[in-house]
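Computed from the coordinates by the stated procedures, all read-outs in this text should not be read as laboratory data. Please read these numbers as outputs of a predicted model, since none were measured by experiment. Cβ atoms are built from the backbone, for glycine too; each structure is taken alone.
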Structure 1
């Protein structure tokens, strides 16, 4: 028995078939990429608002240079907005031009990480902020009493500390310095196009970036660079397969956490860096020894995974990493100068 379909219905079916074909993934498309990525990474959670007394005080303190020993250094000294919260130097310089022992990573995603500093010798960003003013290279103050004296001598700060920490008899303290700066730093992470992709917008990444993400996963990069920060959540030896300094050309390798823990098992172990903003925060690694991202990708493939990446694979991974750049927060700049002292009475 034969069935005859009216011409009008045939036309409708043809249109429906065309639409289905159009909706189907293009030849070579990676239909499982989003699902696989969602198993390894997490989108950025909403950052706290900066519209509160502690974060507003923290912003002011972050850009305040008058409390350093030479009057020139602030937290922002090593974390510039035009360089995505880093400073573009292999190793930063601090008070009186002294050179820091390690590279300054971007501050934009510090709040996402499980410890502070390359060697993890600070438990939180608040502790890191508390101790910076008395660091010999960073701010150079002999003790925190000198910092407090400077803060109290600047019109406005006593009142702002009192507003940020109400009910405290003496709120201008080292602990509150750290709490305020930490509150500001926690407002800094911003979602990227990769976050939009993880939330289901597959068009947020270009075909080249999607291919790079697949290569990033397939090569094994996501074994350490995973989660919300694409890193920043663990320690790892730099040089699992081969000595890192032979690949980077460093004459005197940094011993990493071993200098902190005095444990040989921690030799050449560092915090796995977050890859958020990595395309904008050269030079790379704890010592700033590699100036360009493609070479850094090659070094990681060689030292950590034992892989000699082909040019096309490096180019592909670098394309993906470009999707991890966040916009600079609108309030990431020094606030307006204090009004005169009378305004705070």
Structure 2
């Protein structure tokens, strides 16, 4: 075990995917629109209603009856996930470097079938991942329920802003179906679920609460980012939208995960104060290579960083404040949409 732990979300900091959205778009007619509508509803329940017992990322549960209506199986999820991995540039380099220096984990809201595919691709032990466990083969609909689910789908698509309708569908109608008995058992690893995963990691690694680096990009990362920041750990928004930027201390806006490796390299050998000092110096430096030498950044990380960036367009690494929040949000969302596409980039 190492003295510090690196904990990252998957989709965003490591991959360009939104696996559940892509599954919906591929297997359900108009599934892309359906998923986007349900994702906005999910954000609404978390951020506006603050529905008791409801976790950010529960879109992954809301969409399940519509998967079942298309006869999706676990094998479908596995095959699709294995064949549709789109990685952030240098994310494999990042994890390869980190595995030699920090306890390294992926904590993701995504389905386990996708995360297992990612752990194999990234060569990270699957036991070092946390994810939403779903067994599609255990979910069934009667013929009558199937007709209702198909009706609900059309109602949602035709009335995308009618959240009272959605409340009735998901919290009155579907709860009376047999499928709900299995769906309600599913524990989505989002929001508070991710924070609980961090608790487990801290206990497993035998480290202090201030010895973690957490990086995320969406609404499901708010609680773990807030936890890391309040406990004097490192909290990073990577090409994040407004949700992580509200709570994280550091913003990275970059097309490459090697930028994350730079911060991790400093943190591995020193502490949070030195990371923050580096960021201040980074934003005024006229000689970036000399700056990296001064902070003793790992030679392989340095080499990869300067081979990725040509010296004219270095990535953004800033400490977030009230003064720069709006500017960072603008460029962060632009980068997010540019490298992940507007459909995925626009999801909460």
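Assign the value 14.0, calculated as mean count of other Cβ atoms within 10 Å over residues 31-38, to the correct structure from 1, 2. Matching structure: 1. Each of structures 1, 2 was scored by distance in nm of label points 7 Å out along Cα→Cβ at positions 255 and 287; the highest score is held by 2.
Comparing distance in nm of label points 7 Å out along Cα→Cβ at positions 127 and 327 across structures 1, 2, the highest figure is found for 2.
When helix-only ellipticity at 222 nm (-39500 (n - 2.57) for each DSSP H run of 4 or more, over all residues; to 500) is computed across structures 1, 2, the figure -10500 traces back to 1.
Looking across 1, 2, the calculation of Rg and Dmax of the Cα atoms in Å that yields 20.5, 69 traces back to 2.
Given 3.7 as the derived value for distance in nm of label points 7 Å out along Cα→Cβ at positions 175 and 199, which of the supplied structures 1, 2 does it correspond to? Checking each candidate, the match is 1.
Could you tell me which structure in 1, 2 was used to calculate distance in nm of label points 7 Å out along Cα→Cβ at positions 79 and 95 as 2.4? Derived from the structure labelled 2.
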